[in-house]
Structure I
Amino acid sequence: MRVHRSTLILSLNAVAAALLLAGCGASSDGSDGRGAGAVKTDLSGAPGALIVEPPPRITLLAAAAFNQSLGASPTGQALRTLAGTPVCDIALHKFEYSTVSGTGQPTKASGALMIPVATSNPATQEAQCAGPRPMVLYAHGTTAERFYNIANIAESSNGGNAESSVLAAFFAAQGFIVVAPNYAGYDSSDLNYHPYLNHTQQSKDMVDSLIAGRKALASLAQYQTVDSGKLMVTGFSQGGSVAMATQREMQSRNLAYTAGAPMSGAYAVKSFVDRIFQGGPEPLTPLQTPIPLGGPILGTMLVNSYQRSYGGLYSSPSEVFSAKFANGIETLIPTATGTTSGLLDNVRLPAVAVFAPDVTKGEDLIAAGTFQQAGVRIYDADNHLISTEFRNAYNSGSASTESFRQRLAENDLRVAQFVPNRPTMLCAGRNDPTVFTAFNHDAMVTFYSGLPLPPGLITPLDVDPPVLDPNNPFVQLQGGFKQQVTAGAITTLNYHGNVLPFCAAAARGFYQSVLAQPN
């Protein structure tokens, strides 16, 4: 199995091919876009500090050029149908900011600032692309690549290219300012690991990027685009749970936001991991697998993150990981020399399997969905990530796994009983083989449905429902997704990544509906 290099099993296969923007119309006036003022630096290390002000511009992408690139392939055309024809030019700047590590120590990270601007055709663009504009704070999905950079939209070899292009198409090109951190541990960050699904650290990282991103925008007055004060917090996959954790962090600090739209996130990470160790979702649909696609990447990043952030998970990696893969695994991800898919080579990491088969459960006989034709073993006695001893100890509640289970519970937003105080949409796809909907999306929806919440506070959306409801305001999106499944364009291998553009379209519509409501 190949996992697309772009983002972990985010696998944006279906959209990335059309959105490699190198040489397809990205343009610049030859300057770094900083204007004529002096460049200042802030090396204080204070959380949210903008390290270089103004930050340099990566590219100035004209709306017409972006539209042309989207129209160059059927996949791009399909994305444009969902996102709409680009209206605004996009000034894309990379900024660096100060934040904290998994242990709370000062570190730095980088991010992308996408500014909708009216430069190529001011007469028609100005109303939607200049002046006060609403903002989107976006948390990206899992990646194993050290130099992942959402700001490098025009570099086809950069793993952040595809997700950056989706943000540009759905938000920046339609008049929304976008702040999208790369997170601590990636790109130019000086942290040598990523605090994966450490929701305390990641939510602080997001808020720090927002503070710095707003400073960066204010320092780029030449664009005549300013922050309206309206903000949607959103993200996909890993970023979905990070977005929800960021809502919690902002509420705890009395920081205002307008709406939330977490997408396909691992919100209930404790119950999610419990179910994976027990054997995956049952019953399986033709598109599902009992273990998440990309499980070796996910499992490695999660264990390493909690060991580096909290300590106490193990004395030696061989206590958790199988002997074949334990050596060197602590420093394997993020990788500075390879791609996500390249790690899954049965040498550095298993190609697919997280566990050896438990024959008492019939796991040696399991093949599901696309894998049945591909002949791939979901459980593999020879090449698996987690040792059988650790799996059995976890399932039995052994004291040796107590630290891991405790850290999972601390980062489980259902266990924390988090409730947003602003309108929030939760979007997912029913048959997701990567982030199991039943144990994450549905778990949160069920929790919220049992509370006396104001009408309209929580809006759940399944883009792949069993039956279409003609009265659902998003029925056209749902119908489009199901049509792609029926046609075979969406399969087990690309299902998760294909949820993103459909949920992004829904999130934008939801945000616009909230913005249209009286204050």
Structure II
Amino acid sequence: MKHIALLLLFIANCLSANAAQLPITVGTAESKASIDTNFVNTQSNFTELYTKVGVANAINVLDAGATTDGTNTTVALQTAINSHDAVYLPAGTYSVDYITIPTGKTILTAGHATVIAQRSGQVAGTRVISITGSNVTIGGCTIIGNITTDSSEQNHGIYIKATPTTGNISQVVIGDVAGENIRGDVIYIGASATGESVKGVSVGNIKGRNIYRNIVAIVGGSDIKLTSIRGTEIGYHHLDIEPDAATVKNIVVGSIVGRTVGISGSSASAYIDAVNISILDLSPSNASQSTPSYAPGVALADGLSLRNIKRLNIGHFTGYGFNRCAIFTIYNSGELGCQVLNIETLNVSNNSVTDTTYNSFINLLNNSTNITNIGAVYADISTSGKILINNMFGGTIKTVNVTASNGSKIFNQLKNVTIDNIAITGDGIFMQGGDTAIINGGSFVGARLAAYSSNCSFRNLTATVSDYVFTSGYEFHEVGNSTLGSVYYGPFGIHLSAAPSAGTYPVGKIVYNISPAAGGTIGWVCTTAGTPGTWKTFGAITP
């Protein structure tokens, strides 16, 4: 069994090394070239693995009666697997109905040159490879299905499903997988409604071509690592995390280049937690529909769909060209929405192409308990009436670098959010419907700084506006060390044109006069707490 232990260790190191080498920029030819290099390097590593470990200790299935001449080799291949702990499948195409990998098996291959092709005419729900036990290792391979002749959407390539019959499944390691013409998912991972779980699955680079449903579907399980996902002609999602009854936890993905990703729990109890994706590059131009097409996939309008998630961490997100939103969060009463969303870098453009309902690139639909934290935002919004981020209720943004033109908005409904620095150009609107937002510095050039917003703070900010700084009647903001329009605000405080007429204030609250003049006063002080309370002038200015 020594060679099996070496195999597990080597594959684990390959997966870890490739994840650590992922690039830090997305949406560029450089990033996609780096991802391509990861594919090549990982495959080379697995080829090197077989050279180092050797196949002398494994049974060559061709010597055990299996064939690669196109005839049905199901029985011979399955018998070899059942009879030996380690088997070797040399390069060639193995024509099978289906094969099953039980506990403790190691399948050595020649990488993608080892092809498992399912024979046509299978009943609905027949999977090409079913893993039914723990401590299973499979080298890289190509899996070919029958998308045009199968009638089901459950004829998956590799199927890992814990059931009362299999019991819990753990410690499954799979090399690079290429799926073609599959009437289902390339890889399906699922737990059972009766409590049996899948834990500890690691897969190398996964790619698909003409896949009826998803490249990877996770409907249950934990501690799952995927090096990378990419593919063309995909019916539904490149990655679909969609627990039916059990939760899904601790998912790590190195990179995804594709059209859409769904991370959507069906209820607050069937939730998703601790998903980490280093690079997520989504666009309709990255992949077309499968042939035949998958109707639910044709209807997809968003890049990343989120629902009933506790924590989602994304290193670098790029989303462009979607009919509705690059990111869309579903929040229903009693559900979780996306409780914590962390994105290191957000780069979006040319979204909300046909949508006239949400009109936003990022639609969070958060409630007061959800937090969104973003490192850097880069965007170009050029269509009138469109919004960069809609409904952000709580969180932080480090930097915002946006060109907004034709009256488009950067933020709509921005509440309890702190932004450290902004660099906005164009003729758009920075904020509409803001409340208790804090802007700590930077520059804004546009039509309006804050429309119909209240209780916000602007510090160390320069704003050049063509329309107005604040909507009339909504001037209740704290401004300090800033030049907004033609007005310089020196001492930090609240600046209004009159004593507050709305809102609740404590005794001693001070409001400064936004336009102090000779013979006037410096401002107002609250002498009786209330709504709005009693206010008196203070600080007479010499005539």
Computed -10000 for helix-only ellipticity at 222 nm (-39500 (n - 2.57) for each DSSP H run of 4 or more, over all residues; to 500) - originating structure among I, II: I
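Could you tell me which structure in I, II was used to calculate relative contact order in percent (Cα under 8 Å, 6 or more apart) as 16?
The value was obtained from structure I.
I, II: which one has mean count of other Cβ atoms within 10 Å over residues 162-169, as calculated, at 16.6? List each step's numbers first, then the result.
On the way: I: 27.5; II: 16.6.
Structure of origin is II.
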Which of I, II yields 1.0 [distance in nm of label points 7 Å out along Cα→Cβ at positions 314 and 330, calculated]: I
Distance in nm of label points 7 Å out along Cα→Cβ at positions 450 and 474: greatest across I, II for structure I
4, 20, 32, 27, 13, 3, 0, 0 is what came out when P(r) over Cα pairs in 10 Å bins from 0, in percent was calculated for one structure; which of I, II is it? I
Given a value of 0.20 for FRET efficiency 1/(1 + (r/R0)^6) of positions 290 and 410 (r between Cβ atoms, R0 = 30 Å, to 0.05), calculated from one of I, II, which structure does it belong to? II
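Computed from the coordinates by the stated procedures, all read-outs in this text should not be read as laboratory data. Quick caveat, the model's predicted, so the values are computed rather than measured. Cβ atoms are built from the backbone, for glycine too; each structure is taken alone.
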